[in-house]
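In the part that follows, the structures are each spelled out as structure tokens.
Where a number appears in this text, it was derived from the coordinates with a stated rule and is not lab data. Small disclaimer: the values here were computed from a predicted structure and weren't measured. Cβ atoms are built from the backbone, for glycine too; each structure is taken alone.
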Structure 1
Amino acid sequence: MSLALLPAAASAQQSLSYDERQLTTLYQAYLKKNSSDAYLEKRITDERLRIRKQADDEVKAIVSPAGTDDQLVDTAALPKAVDRQRTLVSSMEEQLRGLKVDIDLLMEEERTYYSPLSGTGSTDSLRLTTSHGQLMAKKAILEERVNALEAGLALQNDRLSKLNRTQWYEQFSYFFGFLTYGAFILGAIIADRLIRKRLVRRIQEKNRRYLIAKIVTASIYIITTMWLLSKLVSDHPSVLASLAIVGAGIAVALQDILKDFVGWIIVLQRRLYTLGDRVSVGRFTGDVIDIGPLRTTMLEVSVDGLLHAHERTGKTLNMPNSMVLRESVLNYNTTSDFMGVEMQVTITYDSDWKKAEILLLEMLKKEAGAFVEQARKQQRRRTALFYTVWEVGEPEVHTDIASSGILLTLKFTVPIGHRRTVVTAISKDILEKFTAKNKIGLAYNTIQVVGVNDKKA
């Protein structure tokens, strides 16, 4: 038997408050019998049941300060409850290890002093018992205590797991709450778009369609706002005051970033523009290639110059989203992917202007006539929820009188980004067909000096 383990065993024995005399007597009588005795076995079983009940009461007394699962309701005391439960479980585990060590010591003593091969009846000052019956009684008591402690420890470990899960949920409850709010807002946005796209668009009468679309959008966002406010107030009564204090500080420190973020939300929610659209925001014009939470990236388009060619410059423009809050936003692609173009041609007063009109209309139909129906289909589809009576018209030629000749204005539709190509093709046709043969001449500014006589030398 290990001498180093004796102090721990002695301490464990001193902590016992069980009456082992009756069980010792029963085991002594049982050991004297050469054959099994049903009466003694039943008496031993009954005595062990009594000891088990006493061990269960001991375990209940140990765990009673930890309380019941009703403490889980008090979330404010949850961290303290978790610490108490963890300490209790550690204490019970340590006590269980001590009892198992005591059982191992008794079993080692039984092998040493009471086995058939040992010198039965020999004395040793380090022995824990004086007889085999007493040893069996002590071991039986320790086994019942171990069984009771293991059963209680399983329940306390389960309670500790529940407390840990509750604490974990409490720690992430705000995060889950914000996810719920975000999911509800996202659901409202999706519902608004689906209803407007799938149902409202089917209404043929424009005034009714426009009115219903506005009512649907307003109703969805009013309901969403009311739900969010009621949920915040019910779940977090002090959240409004906290948000006011925190929001004031954030608004001052990060006002530019907040404006950019709010601008991004407005761009997405109101669909001011999407990827690929050509837009003008303030003095900037470009094709949108990326929409971020803080910046919108565009390929710059030049709209200046004599011909207003709307050609890309090759430069990239990173525009703060906050500009949509203070500047006008012009989207070239809102109604269709086509744009209206005007082109002016001046012919001389002695030209056949009626024939010029006919030739110009033929050129417009040839170069731009195919775009009209495409633009109309896109416009009808994209403006289904807007109140508009305007539609893409056929190519036209308008006549006016100018100081240097007859001014013919060509009005037609071209794909966005293809203005220069179509204008070039029409210009080439004009140069080929406006000739002396057709009695059409292009006018230009001239200077004529009058009232000066030549002097002869």
Structure 2
Amino acid sequence: MSDYSVYQNPLNTRYAGREMQENFGDEKRFRLWRKLWIALAESEMELGLPVSREQVEELKAHAEDIDFVRAAAYERELRHDVMAHVRTYGDAAPAAAGIIHLGATSCFVDCNSELILMKDGLDILKKKLVNVMEKLKTFALRYKDLPTLGFTHLQPAQLTTVGKRATLWLQDLLLDYENLQNLYGQFRLRGVKGTTGTQASFLALFDGDGEKVKELERRVVKKLGYERVYGVTGQTYPRKFDYNVLCVLSQMAQSAYKFSNDIRILQNMKEMEEPFEKNQVGSSAMAYKRNPMRCERMGSLARYLLSLPINTAVTASTQWFERTLDDSANRRIVIAQAFLTADAVFNLYLNVAENLVVYEKVIAKHIAQELPFMATENIMMACVKAGGDRQKLHERLRVLSMQAGKRVKQEGKENNLIELIEKDEMFAPVHGRLQEILDAKKFIGRAPEQTEEFIAAEILPVLRENAALLGERGEVSV
């Protein structure tokens, strides 16, 4: 049961998914430590150090049964988390107690396990990222030819389509996916490097045989499912890598933030809406309100995540020589919270993307209010083709547009520009053809084709490559 008398991290209690919470939980972390110790001991045994098969098997037999209470007691006594768990493991496997952590430094388990946790965390986020892409792909194709006002400077501009606009959100996510794939290519473990990265302790264990030291590292890393290690390190892996990871998470948050803001504006215009449940309350005071709480929460959490890469940049900048410990407490907080926040953001993104509501008649109404102004050039060109004077037509359209604009802005009435044109003899060549000229689909350019081409060429290959990851749903707990 929660202790309501102390602060509880809302990333755990309200926002992040269970899978990501477990990924950065103590149970997984300390089991990884034991997996690393087993890999080290077994590799040392295979290369002839005084480690017996019985000791390795005893370590394996107790890989899962961690006594967290005992470990906490040891840490209070020793003020050292790694040694607390070495002692706890040794108590569970007494015959192997003397060879646990042989030749290693704390960062053997700390750094290697943290890299694995981050890799696993990225796998969780990748799954959610491609599922959001799949849902937006479906949405974009459904509405690929539904005209809507485009906006530049948040002012009505040339028409686009609802589906084409969704491809802009997809394009951002595709860039995130590509950045994530690039990051995967950079992943490697710290390996088996010793206290200051020189492997001196292992060289001593193998009586100066450097080839055996290199083979030890290769075997340990392979047992953990990896091939690559950093060629050189100090005591830790390069902290610049943390910055690279959080930058990718930040870019994912930027994409989600932009999407959430677009939906919030569209919801204000009543053109589109995030899901709103039957019994959901929009406001404690104004019962009629349908506030975009999911998108607002997305933006709120994304803003926090955007602020975190600078923290890791400072940490990387202030590592003295082979290492300094002022990174430790900071990294316990910032890395896990960055992943939990990204997870929370994409849970929301999934939920909104699969349940977007489109109000086509409101969209058509807004087009009708602005399209007459946008259509004036088409009207003018049609009249010129019929023998009209382009400059006189332009001036007359300017005057009529000012009249209609005044009616809209100062009197709050509907745009009557088309009615004015219909009554003006200068535009007689288009009388009776104006509705044809004003067909909104004639103003959307290649938006439908662009949508189809982009999805076919760039999105579907990603979705096919990740077909096994699809099928996720976004759940909002509160």
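A few notes on this one:
- Structures 1, 2 were shown, and mean count of other Cβ atoms within 10 Å over residues 129-136 at 24.2 was computed from 2.
- Value -0.31, -0.54, -0.97, calculated as log10 I(q)/I(0) by the Debye sum over Cα atoms at q = 0.05, 0.07, 0.11 Å⁻¹, assigned to which of 1, 2: 2
- Read-out relative contact order in percent (Cα under 8 Å, 6 or more apart), computed value 11, structure in 1, 2: 1
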